[in-house]
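Just so it is clear, none of the values below were taken in a lab; they were calculated from the coordinates. Everything numeric here is computed off the predicted structure, so don't read it as measured data. Cβ atoms are built from the backbone, for glycine too; each structure is taken alone.
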Structure I
Amino acid sequence: MAVSTSNKYGKIFVSDQAVALCALHAARECYGVVALVAKNLFDKILSFFKGRHNTRGVKIETVDNRIFIHLFVILKEGVREEAVVDSLRSTVTYSVERFTGMRVKNVNVKVLGTR
């Protein structure tokens, strides 16, 4: 799927892969995030065969041009989990909204561990 919008210049389509890359880069810049990882072994194998190594740990859903982002992260040991998760949500939301020009409905962050 892809999100789309239109203006006086025409219609704009942004693929889920492009949104996932934007979210991935924004998440990697947040303090306390060590890595984004596949949520389970099946997703890891699936990403290997689909060739989506670069967006591992990010899942994008688009419903009626609303963007739902799911992040699967490993945090740095010793940081406040709530603070990092709040920072991730706001940073990823801002980056994706600025990139696409569309609203992000929800950013769901799942912490899978610490390192």
Structure II
Amino acid sequence: MSRVRRGFKARRRRNKILKLAKGYKFDRRTKFRHAAQTVEKALYNQYKTRRIFKRDIRKLWIVRINAAARICGTNYSRIMNSLKKNNINLNRKMLSEIAATDFDGFKALAKSLN
């Protein structure tokens, strides 16, 4: 049986990693082992940060709604509870946008819920 030359597949696999390592410095860009470790960690951090970003944005929406609700004389939990009871399907993103840009509309909404 003849031996297998692993040139094409292995080179393609290595080049895929090295292409992702473009922009790194020193051995992290040129040497496969260093590049593979760095790229793996970078991809993991990218995945993790996407999740953290979603979490932080949701917190921001809640803070905006609560601030506007307190100006109207109520609080976040009462506003959200009233929306659910009255079957008003406004998500937090849209509600915070209304609170930030159209405060009179938010005030009217809060007054109608009480």
Quiz item: For which of the structures I, II does the calculation of Rg and Dmax of the Cα atoms in Å return 14.5, 50?
Solution: I
Self-check item: FRET efficiency 1/(1 + (r/R0)^6) of positions 14 and 78 (r between Cβ atoms, R0 = 30 Å, to 0.05) derived as 0.25 - corresponding label from I, II
Solution: I
Quiz item: If mean count of other Cβ atoms within 10 Å over residues 22-29 is computed to be 11.4, which of I, II is the source?
Solution: II
Self-check item: Given -25500 for helix-only ellipticity at 222 nm (-39500 (n - 2.57) for each DSSP H run of 4 or more, over all residues; to 500), calculated: source structure among I, II
Solution: II
Quiz item: From I, II, which structure was relative contact order in percent (Cα under 8 Å, 6 or more apart) = 18 calculated on?
Solution: II
Self-check item: Which of I, II leads on mean count of other Cβ atoms within 10 Å over residues 30-37, largest value
Solution: I
Quiz item: Ranked by FRET efficiency 1/(1 + (r/R0)^6) of positions 6 and 102 (r between Cβ atoms, R0 = 30 Å, to 0.05), which of I, II sits at the highest value?
Solution: I
